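Listed next: structures, encoded as structure tokens.
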Structure P
Amino acid sequence: MSGHHENNEPKPYGIIAEFDDPDALLDAAKQAYHAGYRKMDCYSPFPIHGLEDALGFPRTKLPWFTLVAGLTGAIGGFGMQYYASVVHYPYDIGGRPNFSWPAFIPVTFELNILFAAFTTGFVMLALNGLPRLNHPIHNAKNFERATSDRFFLCIECIDGQFDNNSTRTFMEGLSPQPLDVSEVTE
């Protein structure tokens, strides 16, 4: 035996409660938020109206990134055409004006959409912490049913108020009663 000791115990991720009804999950999220928990998430096979408010999620900043990128694309596209037609290579064609802005609209619109779409996609992935190939929540008991007929509330151990015993007691005392409460490990 070497003097080297390895700790093979799995690291805790949080406590998860399982429900069979979307309204029960919504009520549980509201109770957890009211109790002071902030680092938590819910998992459901479909969107539940009001759940993001019950969890206290802030509004996303994604629309602002999209707006700035779209405006950058539009201004860049319009400016590129203006520079090419008026400044860099003005060309007299039958006395028509070099700055014929209606002809610039299709490219301006297309670059607006292109910049906004790509920025939205990449920023959404970054804000969601993706790509992530594995997540500790997949180790939760019965979690495979989160895509079909079960609803889960997980309070993460990084929450400032998290204590394994008291959080488990809180989750078990939720009303309506969860089907199961278990620990999730990484």
Structure Q
Amino acid sequence: MSQTASTMLPLGTKAPDFKLLDTATGVNRRLDDCKGLNGTVVMFICNHCPFVKHVNAELVRMAKNYKPKGINFVAISSNDVERYPQDGPDKMKETAKKEGYIFPYLYDSSQRIAKAYDAACTPDFYLFDDHLTLIYRGQLDDSRPGNGKPVDGRDLRNAINALLNHQDIDKDQKPSIGCNIKWKKEIA
């Protein structure tokens, strides 16, 4: 399993808007439809990545913990489904149901949104404040498949808690590590 680090979009970046297919409902959703009153977590994930599978249960726990506090989560998959059909919209819908996602799982067929967010890996996490300004980007926690460390969401939880408590968020943020986004081959 290859490991790719996130590219660490600059803090202070405004969240790029999107209009993407919500695979659970079949309806297109915009960023404004998904944002939370107090903050928004945008996650780039996919179905087949072992790094994502490793953290799925914690993503659901976190979304359930923070939704009542005005923090919404939204997941986006941008992988090339011609080469990775297991990451297609029908399979995304199945995964969302199986994992108990309470957040939208959106399909970025053009890969333009992943590029706009400078996403590099799955999972890749971005926390935006209530004005959709980037205040955290990086890892969920130090756990990786096989390293024996607990999946507790520590890094992202600390950032969300600081946001909710109007505290400064540590600017020393560790990049996420995961599978690279499966980019479409450019046609010459």
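Laboratory data are not the source of any read-out in this text; all were calculated from the coordinates shown. Note that the coordinates shown come from a computational prediction; the quantities given were computed from them, not determined experimentally. Cβ atoms are built from the backbone, for glycine too; each structure is taken alone.
Quick look at the numbers
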quantity	calculated
Read-out mean count of other Cβ atoms within 10 Å over residues 13-20, computed value 22.9, structure in P, Q	P
helix-only ellipticity at 222 nm (-39500 (n - 2.57) for each DSSP H run of 4 or more, over all residues; to 500) from the coordinates reads -12000; which among P, Q	P
Comparison of P, Q by FRET efficiency 1/(1 + (r/R0)^6) of positions 53 and 77 (r between Cβ atoms, R0 = 35 Å, to 0.05) - largest value held by	Q
Label whose coordinates, when mean projected area of the Cα convex hull in nm², for residues 45-108 alone is calculated, return 4.1 (choices P, Q)	Q
Of the structures P, Q, the one that 33 was derived from, the read-out being relative contact order in percent (Cα under 8 Å, 6 or more apart)	Q
At a computed 53, 21, 13 (semi-axes √(5λ) of the Cα gyration tensor in Å), which of P, Q	P
FRET efficiency 1/(1 + (r/R0)^6) of positions 21 and 61 (r between Cβ atoms, R0 = 30 Å, to 0.05) derived as 0.70 - corresponding label from P, Q	Q
